[in-house]
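Chemist: The structures come next, written out as structure tokens.
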Structure P
Amino acid sequence: MRVELPPEPLNFVNRDEEQERALRAVTEWRSRSRPPVLGLRAPTGLGKTELANRIARTLCDRFPFPDGVLSVDLDDFRVDGTLDPGDVLSRLLNSLDVEPDRVAAQYAARCTQYWNRTSEAKLILLLDNARYASEIVPLLPASGGSVVIVTSHGPLHEFEAGAVEDLALPPLDERAATELLELIVPDRRLAADPEAARAVVRLCDGLPAALHVAGQLVRVHQLRPLSRLLADLRAELDEKGVSGVEHLWDTAYADLSRPAALLYRLLPHHPGETFTLHSATALSGLGPEACQDALDELHRAGLLDLRLLSLTEAGQMRLLGPLRAHALRRSRRELTDDEVAEAQARLLRWFVRQTQLADRFAAGRRLTVVDVLDEIPGAPDAPLEDPKATENEEVRSERAERAAHWLNEERHVLFACSRLAHARGMDTEVVALSEPVWTHALDHPHQSEVTKVFRRSVDSAVRHGGNAAWLVRTRCQLARPLWESAELSEAQDQIDGAMAALELLGDSERDRKLAASAVEHRGMLKGARGDWNAALADFAVSRDMHRAIPNPYGVLLQTYRMGEASAKVGDLETARDLLSEAHAGFVAQKRERLIGRSAFALAGVLHRLGRTGEARDLYQESLGRADRRRAGFDLARVHDALAELDTAEGHLLEAEAHRTTARTLRQRNGLV
């Protein structure tokens, strides 16, 4: 029996689910004249060929295939990227013991000869590196007793629905990647320094080929600590690439169209690890349709990871780490610094506009110090819709929630854009990006990156030097995460700086709102210090300033602040009245976050006043609104409050359930 398979690899992990699906598909196949087709697809370097060989061997062990296993790498039969299926058929007929001089000369006759020869066959046919379904169809054996295993970089869309068992291979997860590294190089340093071992695994980004490079490096340098080898591995992957697949990536790149090649060279310059169709369009300057075609081409070429596309509302994609390094090497050879700078500046302006719109849609119109940037020609906005464009309350709420979720999903790109804009001296963009980060941080506090964004915005405001509003706003923004982290002295410095800058403001409505906001932040810092009577006085002053503008929303917000402060000093009746007024106002103005937070504050006061039934209803309202915003911080504290309420009423099992949920939420958000 002919078996055209290489020796089995020494080290193989994971892929159990894909192997089980493949075996099940073969077992359940019922056609007598058409073979089942197992399609394994993944970017180069993820081990799809090894898995195909393994599945073929497993099938040979489980089922009778007397005609053996035939294996063809279709790339060996390409000329200038085009496959000649006639040559492949000739090769297959030779493997089926047809004499070379008996192979039919004409293509159509050769197809018929192949189908006749395989009509009763029981064989496994492994076709590696397919690009299109049209390449595969003429090569299918004419027998339901055979099996075809096809590897490709992307899905073979041209096949009829149900004609292929589609097995998409993701990168190895951290556990499987660690297991593979330990098999490749059983070295005590991996166990002795688990943090460095995890860093090595993460650098390889789930690519088995990259893990083999890492294993070889560890094996060669037996005296070096892993922490030092980590820098060597990063340099190896960045400068030389992944041995064994680098030439395949080069070949795939060489076959790209000019737009796809340009996009590939630019993508490693996209801030953050992920990008979307819309942000790639802005970065490339290709226009929407040309960029979409280029991304499709990169996917077909195995140079793009689309796993996140269906998992995220923003539609994120990414280049795997080693592929990103490969794209960066091509960029350094073929793009100038000016071309990269132009593309990044275009993307930054586009992304600033998107975050400004998402901020407005999620939080409503509010005080900001940078106007919404103009639309970027050739780069349409992300598909977010203005809640105010509809009268349907349910649709309005859904649109606001979607904008908040978009901000949360794109937060890492947002943080990276802030870093890049600051490095490029784009001060307007740095300050503008701090506003949506403020909205995001209200639902997701205690993130170190948020504080860094606000520090950069203060630095840009100072560096610019000509906009007093920026100085006031950015210093107040930075003060809040500082006092939340108990860095009260530095927070005081920022508030003092903001108050000093008030003298430079004019008398416009926005400047007067900024002045009132600065007084509010001064009061909040006093509250963080425990001086709630002084805080209450500042909130009252701020409310009077908003009334004088007039700014009804600002008045409501300070009423809410005064209610919280009154509760802190023990004046519960006054607190109840103020918070009831604020809550009703926020409901009327449809301020989603503040409806939930004022409900929470009012519930706490009512609980202390013994009105537990009303308190429970308000806690449940606050819980529902926090859940819709996916605000882990608010969710955890509402569950804590419900646990306290249930404990007071003797519902101990319910109380423990709430405590467990709160603890889980904090762990999930890294707050424990």
Structure Q
Amino acid sequence: MAQSAHRWRVTAAVSTVAGLIALGLGTPGAAAAATPRIDLRVLVVDNGDSPVQAITAQLKSTGIPYTTVDLNAANRPTVTAAFLADTVNGTPRAKFQGVVLPNEAPFGAGSAEQTALETYEKTYGIPQVDAYTWAHPGVGLEYSSYSGTLDGREADLTPAGKAGVFGYLDGALAFEDNSPSVTESYGYVATPGTGFTSYVDTAVPGGSGRGSLIGEYAHDGRRELVVTFAYNQYQQQFRVLARGIVEWLTQGVHLGQARNYFAVHVDDVFAPDARWDTQRNCTPGDFDCADGEGTGTTPIRMTAADATYAAQWQQQQGFTLDMVYNAGSGEEWKTENGGTDALAAQLLADKAKYRWINHTYTHKFLGCVQDTTTVPWSCAKNADGSTQYMSRADISTEIRDNYNWGVAKGLPLTRSELVTGEHSGLRTLPQQPADNPNLAGALADNGVKWTASDNSREPDQRSVGSSTLTVPRYPMNVYYNVGTDAEMADEYNWIYASKADGGSGICENNPTSTCLAQPLDPATGYQSYIVPQEARTALGHVINNDPRPHYAHQSNLAEDRTLYPVLNKVLTDYRALFADNTPIQNLAQSALGTELQRRATWQAALASGKVTAYRIGNTVTITAPNGIQIPVTAPEGTKKQLLLTTAAFGTPYAGKRSAWTTPEALQSAVTLKLP
């Protein structure tokens, strides 16, 4: 009892100093003689609800280490003073820099665990996020002015939110309203009370004035970020606000970094793409199109005018496309069409305006030899029953000839990047459950370090042999075999309409699919329905700290130029949400592959327990296994300690500085000096 009373007296004496520490302006006062060490790790108390899991997902994606206390686990640790803090080499240590709770008092008000946690937060100036709670005076709010659905409602930053951790946003954001028959977001809108600063608010539905949705409650020497609406990790409103929640939680100093990535690969450049047959509901050339290849339709191929438009669009949008090219297919087309190719001439004239990626010379299938006598196709077998595969030499020829053609034409490309036709050579279920055993050697022969895979089949990066890693790509739901909006709507109807409505019925037999309520109008359905859907999906990837690129096809830049409305909406919506200090990262395939590789290595290092990171006053010290790139985020003005001097740390993004970094020469740790 005496020890507990002493701790409360110390807390009262240092509450002002602890508040300054929460802003990065001073040192906490657990003991007058020693500045405490604050470990760069977050404590997550998880009750299984989606708001806590959403914040946890953001921590993991960013690369922030965290410890979870599962309230539903019988063998969970008890939260005590010893669990939260101890002493290292005579220095008081706070084991967690921030705390995520499902609500303001998950252990029960006045309970031993809740008291231990609150005492810890007061003593060391540790902030607490209440992931979702109702509006009431216990969290600094008046009782709710409104409680109910927030679907489709607009929220905005307050001046305090704009000036603080949400300053990377431009302003208003809308709550998702994807289905009129489902309540997607429930929340409480309330007036702030004493000690409460609102950061995100909204107009009171059906009333007057505005009420808080996210705000800070400062009281009793503690700080809580109070969130009064429910959410999950996939909803756009959370994805937009997640960065600010984490920066508030960590006081802007943490391991890991988060950026918003968007790259778009345009496959089959120079090659024609087969066209969807709206009468037979299949694509001539595919194995399930009964009347044979090319019957009744003409292939889709960009024109010189389409190429001119692509270059102009890039300049207007400040965005670079990756041209994923098949030179041999283009040469074949030229031979069959009079020996000239205005498209190739225009693209090559503008070659410096794009990034270029090798897509193999003639887009051959690089996996097993396909037996097309069956539907679907199967892998051909040798006499002994083994699978027939394309040879290493033939794969290498496809890669090498395309690369050499590009070098001869002066394309700005790198040998290390590759996209195989249909991601072939890699395992293709169900027919080919393993990689072509000849693929890895051919990739190594040609210096390929990064080869694309299909994220819908293989979302995780993996090795192909000893020298190549995959770069998973998101397929955009703008089909390769359509050149017009009407064709796109027709094929979409075939896939997503019920049999009764003239569709294939695939949606009725697929438990992960949903049938259209009614077929789309071929004249308007693409622009009115598909474009918003696909743009929302792509934007969700962009704002999720996800470096995986997207891919479409050259056919989508031809005729009706179906891809541009989707890209325009993604970029327009993004720029409406985010400030200029948070630009889209539009990077090459090799850079995106490197990012994925570093993240996997970093997560493995965290899981192994071989990373140590802490802050003492304004000095941050980080150690990790040799050779590991360490992701760090810190405030503007942070300096990195060099051998004899300091230098500005990282690069600016979203109002912070961040980078992958390592110790300098003759150093065993990364040392940062905070402003």
Structure R
Amino acid sequence: MIRPRTLRVDYGKTANAVCVVGSALHLGLNRSAPPNSTFFSVKCSPNVQYSIVPPTQVTSHLSPMALDGKSVLLISMTSASQHENDSKLTVRYYGENQEVLSNAILHLTALEISLDVDADRDGVVEKDNPNKGSWKWGADGHGAVLLVNCDSERRYAKQLDTEVDYISKLSDLRDMSEMVLRTRGPAKLPHGYKLTMHICQGDAESIRVYRPRSQSFGSILCELKKKKKNVVNHVSYLNHQACFFISAGVSGGFTRVLSSQVLSGQVPYLGGVAETNFYVEGLRFPDKDFDGLITINLSLLEPICKGLPETPIFTDSVVFRVAPWIMTPNTLRPVEVFVCSTSDNYGFLKGMKSLVARSGYKLNICHEYMNRGDRWMQDELEFGYIEAPHHRFPVVLDSPRDGKLLDFPYKELLGPDFGYVTRVALRKDVSSLDSFGNLEVSPPVTVNGKEYPLGRIIIGVAFPTTTNGRNMTKVVQDFLWAQKVQQPIALFSDWLVVGHVDEFMTFVPAPDRKGFRLLLASPDAGYKLFRGLQKSGHGQAKLFEGRSDQEQITVDEILQDEAFQAENNYVQSCIDWNRDVLKRELGLEDGDIIDLPILFKLQEEEDDQKFRAVAFYPDMVNMIVLGQSLGIPKPFGPKVNGHCALEAEMCSLMEGLGLTCTFIDDFASYHRLLGEVHCGSNVRREGFDFKWWDLDL
């Protein structure tokens, strides 16, 4: 039961009070007694229940009982009233000789009031869930989920729905969470009483709350409920039924109850048995300054007297958690592939088209009018999604890199049920490490008994001991950490010229062990392969054979270059450092890792006079993963019996996992510009079957 509310009643007078079913009134008997009172008795209507504290030994409360200075009457009501003041309680006071001194009379009106949400997270707003006012993670947890309304229902007038303070289409309702006010009682509230909904200032920037303006429109929603239909899945029905309200402008269909400018608003009491639907709109994702939790309160206000403010006598509260942005790993099923078309990437595009067509997925090509020559589709954006029990849709995270592709995520991807989010940083704080080739996510893992069923985000930063290295900007890191459900891991990637983790690692699906393999670039594996070629008499085989845009070099020449080997020893030490971090943070063993034969070279950076690494030949780890098909940069390695030894090694390593390798020529159009297949492509994937709110955090 809700904490009792103190009630004042005076002897010789009749008082009126409203009692919410499930709550109690606390009446101090001595406080309302006339002077010289020694005994009291209680009489009440059948709908009224009471108890006396401290308990009395008298079997009938109609008989006079001794009045203790601490005697308290706790009053409650079993069901809602049909009429105002239809219940009554009388306290009779007696003197020392049990003579009647006076009566204190209380007329009572009972109301049922419940502000309800989908606290058990099954897609249905249940009535008065006892856990609706708090949040608990886990499969046995509770608490409602709220989506950020970050898509755009205005297909031809691009604007985030969060930037518009009205509901433009009924389809927008499915991006919101339903909240229901259920009431039962007399036809109207006693004079001066009000119902108000309110939020605190700290939550005001995070949500808006709407309700149908017309009771007729609200009745349409109720009709759907009675038929056990879901508003989310019957938008066309709603659009047909509610066209009258929308035709005059959506403001005629819905009214805004709460917003950043309105922290408290009166809501209607409909009388009898009634339900009022509300729609809660999330406006921002969890971040450093926002833990994602939001509380909405509903209060019953009681008038004191004219000219003075009302006071709350009952408050019901519900809690929402804003759904996090979730990344999707390579092991999830692809939906569509994105690449750019430029004036010089015809060969790359041809190879990608063939690969995607064979794999059976959709290919989206961003043409030059939009990309303006910026081919790095991976670096500009990252695909993810958000989910509530009633709805899920993809959301693109736009990087602060802001190259010439900067308009693509907003202008081309944002739309109905396709959301958009970004984090803006000062230009001076943005480096190459803020491109999203430097943002990856692992498949699900278990680490020392702790499960990460949505995987873990992986970013690249400067080495821990470096004082002036490049780092991913703080606003992006803060955003990623605040999502909670894919706890990030920081790797050392500043040793690379470009500085992206996808230059030395990726994940591919596997039929055994943990369901995937971690692929790591490995100069050691490269030297081992080349030494084997030399030993078998192929030392004169040439890398880059047939390419006029690259000087050819033999296996023998590579192995004889001690300075080059020293550079690769340094690179291997950097990768090994990351290998140890990944093994520890992802719970991996050496059997979960495959080393790919890739060599690097160092070059001096003009801006800070540091030596950083780039791939010596096309970096095969920088691949695209489409189910069982891999699109791998064609390495142009030494040929043995007419076949590229690097390709053969790659096929041998991958085909043992049931994966097929397609080698795509990206040498001129990507590799020479310090990127590869993965850098030039992006994949939107299906979300996890696992529900993020079932995480044990």
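Just so it is clear, none of the values below were taken in a lab; they were calculated from the coordinates. What you are looking at is a predicted structure, and each value in this text was computed from that prediction instead of being measured. Cβ atoms are built from the backbone, for glycine too; each structure is taken alone.
Chemist: From which structure (P, Q, R) was distance in nm of label points 7 Å out along Cα→Cβ at positions 510 and 622 calculated, if the value obtained is 2.5?
Modeler: On the way: P: 3.4; Q: 4.1; R: 2.5.
Value 2.5 for distance in nm of label points 7 Å out along Cα→Cβ at positions 510 and 622 corresponds to R out of P, Q, R.
Chemist: Among the shown structures P, Q, R, from which was the value -20500 of helix-only ellipticity at 222 nm (-39500 (n - 2.57) for each DSSP H run of 4 or more, over all residues; to 500) calculated?
Modeler: So the calculation was done on P.
Chemist: To continue, here is another question. As an exercise: mean count of other Cβ atoms within 10 Å over residues 422-429, calculated from one structure in P, Q, R, equals 17.6. Which structure is it?
Modeler: On the way: P: 17.6; Q: 20.1; R: 13.4.
Comparing all candidates, it corresponds to P.
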